[in-house]
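Every number in this text was worked out from the coordinates using simple rules, so none of it is lab data. Not measured: the values here are computed from a predicted model. Cβ atoms are built from the backbone, for glycine too; each structure is taken alone.
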Structure 1
Amino acid sequence: MNPPPHSRIARGVTWVVLQFALMMAGLASGPLWASQWTGRVSLASGALCVALAALTGLMGKRDLGSSRTVFPRPKEGARLVTTGIYAHVRHPLYVSVICLGFGWALLWRSWPAFVIAILQVPFFDAKARREEQWLCEHHAEYASYMQRVKRFIPGVY
């Protein structure tokens with residue numbers, strides 16, 4: 001028996017719980033296992049990743065507006081956003097979290113945090129694929145949007 005379409009389980013609460021666990025593990029592991037290597041390049045790279053995460057996240061939040069939800073299944077009646085940052089990547093909010101994970105690991109110079117950041121990549125890829133299935137069901141034009149705009153890296157992937 002399938003859960004009702006508007007229930008949290010049907011909207012993808014499991015994805016959100018797993019995402020939260022990964023993010024908290026990454027946040028905790030930075031300061032817990034800090035300074036495992038030296039280098040100003042690491043600090044500069046980490047700061048750049050955090051800045052990119054902030055910019056990407058703020059633009060994604062702004063452009064998605066009232067269509068934004070914590071769940072991967074789109075809100076009923078939500079409009080499909082294909083402008084702004086969404087004209088360049090399909091999942092800027094996921095890109096933001098991934099960049100933040102790498103930036104955090106580099107700033108703290110923490111191998112465990114770096115490993116968790118790496119693990120976020122396939123997690124968000126899988127989550128995005130599931131979300132895209134739901135988006136195709138809700139928006140007939142999503143399939144053509146997928147052909148034009150890459151998932152995470154403009155023009156690449």
Structure 2
Amino acid sequence: MLEVSELTKDDPRRLYTAFVRPDWERPLAHFEHLLAEQESGLRAVLVARVDDQLVGHASIFWSPAYPYFRSNNIPEIQDLNVVPHLRRRGVASRLLDETERRVSVNHAQVGIAFGLHPGYRAAQRLYVARGYVPDGQGVFWRDHYPVEGESVVLDDDLLLHLVKRFG
């Protein structure tokens with residue numbers, strides 16, 4: 001049975017272990033940092049569990065660095081990940097259900113972003129299917145909105161930000 005709950009002090013190491021794979025690795029310090037930010041109130045970190053195994057996570061960053069979200073008081077869902085063997089089975093949707101529910105208590109909308117390279121195909125489809133629309137600001141790369149004609153690198157930092165309004 002799939003359950004979603006907040007990250008606990010024992011979860012960073014378990015998340016690190018669950019997400020170790022040759023093509024993508026987050027250091028243990030990344031998950032410990034998420035826990036520290038949750039404890040300080042900067043973010044809420046949710047984990048998905050199946051039979052006590054951690055199979056996914058997502059977080060709500062209450063005051064994101066992205067300028068449009070920050071200036072409009074739009075919390076951002078970040079770092080949505082599901083272990084590869086359980087993708088396309090509803091885990092990400094369940095994590096999004098809970099993050100959206102939590103944000104909707106005090107906010108009229110929530111933000112999310114995806115990378116523009118092919119590695120983000122699943123996220124691109126999922127977010128649009130769930131009603132997220134571009135925020136109208138264009139793409140964002142590293143620390144700015146590129147201007148027409150500017151060269152950028154198609155990497156994890158070339159993002160399109162989207163919003164979803166509640167109600």
Structure 3
Amino acid sequence: MGEGKHTDLKAGDISTLVFRRVVRQDAGQISFDPQMLATFMELDGKKSLTDVARNTGQKMSSIREAVGKLLELKLIEPVTGAVSVLDGEFVGRLRKELSLAIGPLAEIVAEDAAGDLGHDISRFPCQRAAELVELVGREIKREDKRVTFMENMVAMIRKKGY
């Protein structure tokens with residue numbers, strides 16, 4: 001399994017993958033380079049690799065390399081069934097676009113819509129992004145502003161691959 005998973009890392013989008021640290025008795029004898037250590041410390045079984053890259057300031061290519069090494073050393077494992085969540089850029093854009101359309105209540109409307117769908121906005125599942133955008137869009141009464149909001153957010157969903 002380890003080799004097959006490692007091969008998956010070499011190509012394709014790894015940004016939504018989630019890993020957790022594995023407890024090993026001999027971990028203290030393994031030497032980490034700074035990128036590997038920074039990546040290792042961020043892998044908590046909840047953050048996607050996009051979050052890890054943002055938090056560590058590393059490029060995805062560096063994260064890919066570090067995760068590959070950590071997998072080879074059996075210091076991390078993939079979290080199966082982990083739900084990748086909307087990243088900060090998407091949530092920020094949603095709030096900004098919504099505030100342009102409805103003003104200062106945008107923050108509350110976005111949080112309430114996420115809550116209505118059973119999630120916190122800060123941990124909202126990527127695969128339900130379109131549903132969130134649609135629900136939030138219903139709160140925009142002016143047709144022209146609603147259309148602009150929907151167009152901009154659908155473009156963002158496509159860009160992010162949600």
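Once relative contact order in percent (Cα under 8 Å, 6 or more apart) is calculated for every structure in 1, 2, 3, which label goes with the largest value?
Looking at the calculated values, the largest one is 1.
With helix-only ellipticity at 222 nm (-39500 (n - 2.57) for each DSSP H run of 4 or more, over all residues; to 500) derived from the coordinates and found to be -8500, which of 1, 2, 3 does the value describe?
Attributed to the structure labelled 2.
Of the structures labelled 1, 2, 3, one was used to calculate distance in nm of label points 7 Å out along Cα→Cβ at positions 58 and 74, giving 2.7. Name it.
Only one of 1, 2, 3 returns 2.7 for distance in nm of label points 7 Å out along Cα→Cβ at positions 58 and 74, namely 1.
One of 1, 2, 3 was used to compute Cα Rg over 2.2 N^0.38 Å, and the answer was 1.02. Which one was it?
2
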